[in-house]
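Scrolling down, you'll hit the structures one after another.
Just so it is clear, none of the values below were taken in a lab; they were calculated from the coordinates. Worth saying up front: this structure is predicted, and the values here are computed from it rather than measured. Cβ atoms are built from the backbone, for glycine too; each structure is taken alone.
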Structure I
Amino acid sequence: MANILLLYSTNYGLSKKICERIQAGLREKGQQAEVEPLVGHGADPQAFDAIVIGASIKHGKHHPSVLEFIRAHQPMLESKPSALFSVNLVARKPAKNTPQTNPYLKRFLARCPWKPKLLGVFAGELDYSRYGPVDKYMMRFVMWINKGPTDFSTKVQFTNWDEVERFAGKVAAFANGQAV
């Protein structure tokens, strides 16, 4: 049985929810899993058999703390099974919902010294009520360009929870030394 650390960086809470769903899936498979925030976590990453980092996008970028954590812990991340997933709205599009096709994840990995053994991409949530005035209009403009919802009353979660469950299965397998 592997002990897996799920670290999240989130803007509005969805990356944490995805980590919690992965945690539930891992526990169903007999694994131990702990969910912690990437910044300010109390866990010692070295004490775990595998590490998963989940990070959301805001203004087209992952939070700088994600890359800072990776740079600070690169040898440890490379010494054990490790995974990364990105949460972003562009992943709602079928042509941009894989690690190979998602522009945000590809751009991040091009700058990242760590090459995770497992990658995932999950579509995010659009909830105009959570955004401040500037972000609200910026998101509306981005959605208009990309033919997405532009009504300010929109609240829609695009996350494919079946994909999250499949990802949890892959994490369980690779944490136990199986190929994914």
Structure II
Amino acid sequence: MTSRTSANRYARALFDVARAEADPVVVEQELAAATGLFRDHADLWKVMTTPAVPVTSKRAIVDALLPKLALTPVVGKTLALLAHRDRIALLPEVLEAYRARLMDYLKVVRASVTAAVALPADRVTALEASLGTLTGRKVLMTTATDPALLGGVVTRIGSTVYDGSVKRQLEKMRERIQSAG
């Protein structure tokens, strides 16, 4: 089983329990803080992810940290479970998978819009509202610029790309001309 598959299973179980016993948003925040704690302290991360360190030592470290972190029982039990199974290395992937489930649950989608020039604030707001109507979800949008587009915008929502750039239109015209000639 791949680490992504394992992380998805832990995230699904954590999310199900969080919905029943806690606030899923608070759980995400605490899980992110705990992941940051382990990742930001290089020595701690190395100890927790090195196979040469005995699992009993890793369990003892997590058991000692838990009371000091003041986490909800759901997150505390998850960290303890990961430590007892020597799976703390999965924390970043569990967090990523949990966030994806949370966003789906909250009906939120991420979108990125790239334009040839910086978009004015009113245009960004209008575009965000249009994408919200299109998807039926709240949109968290990021914007970027790429002068190579020449004009128009390229919008990515999940794995779907809407390319309305002048560059792409010119490429299509070139392909039609070449196929006709």
Structure III
Amino acid sequence: MWKTFKQIAAIGVITEAAPPTDGELRVCEHLQKRILATLGRALCIRQVDAGSCNGCELEIHALNNAYYNIEGLGIRFVASPRHADLLLVTGPVSRHMELALKRTYDATPDPKLVVAVGDCGVNGGIFGCSYASAGAVSNVIPVNVAVPGCPPSPNRILAGILTAITPAAEPR
């Protein structure tokens, strides 16, 4: 081991020069500026499970891991709808969750945005409308952006969130 340390001390540190910076790769900074320009602060999301199978929730939880790191983009999840700017709703709205979803929407301060995630949230999925399901989220509250897929990938969910905060996004 001493032989290795002597060799390192004799040769010194040999590395390549850092590559020049590329402005197109600065996606994180661009997104942070876009969020701050639109909201003036971090984007706060309240996620609501209106009766899903939890497939979409697993993909949403993946957004918080080190690979996607949405907190580094200035997007965070909050526990109360009173602190939220955006509702991220998954699943077909079960009849038991219909009133709770309406109350959550009403408790969210204006201007509020809603993103329906997954096929069930977008159009009711395989459950549709029935005695136990109100179907799509848009049947209960206004939706700004729909993210189809069963379940959609974290990239598609993130794209839906970013589409919602774009000033051109209006309720359908």
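Some points to look at:
- Answer label among I, II, III for the case where P(r) over Cα pairs in 5 Å bins from 0, in percent, for residues 4-51 alone, calculated from the coordinates, equals 5, 20, 18, 22, 20, 11, 4, 0: II
- In this comparison of I, II, III, the computed figure 67 for percent of Cα pairs over 19 Å apart is attributed to II.
- Which of I, II, III yields 0.45 [FRET efficiency 1/(1 + (r/R0)^6) of positions 68 and 164 (r between Cβ atoms, R0 = 25 Å, to 0.05), calculated]: I
- Which entry (I, II, III) yields the derived value 1.9 for distance in nm of label points 7 Å out along Cα→Cβ at positions 20 and 124: I
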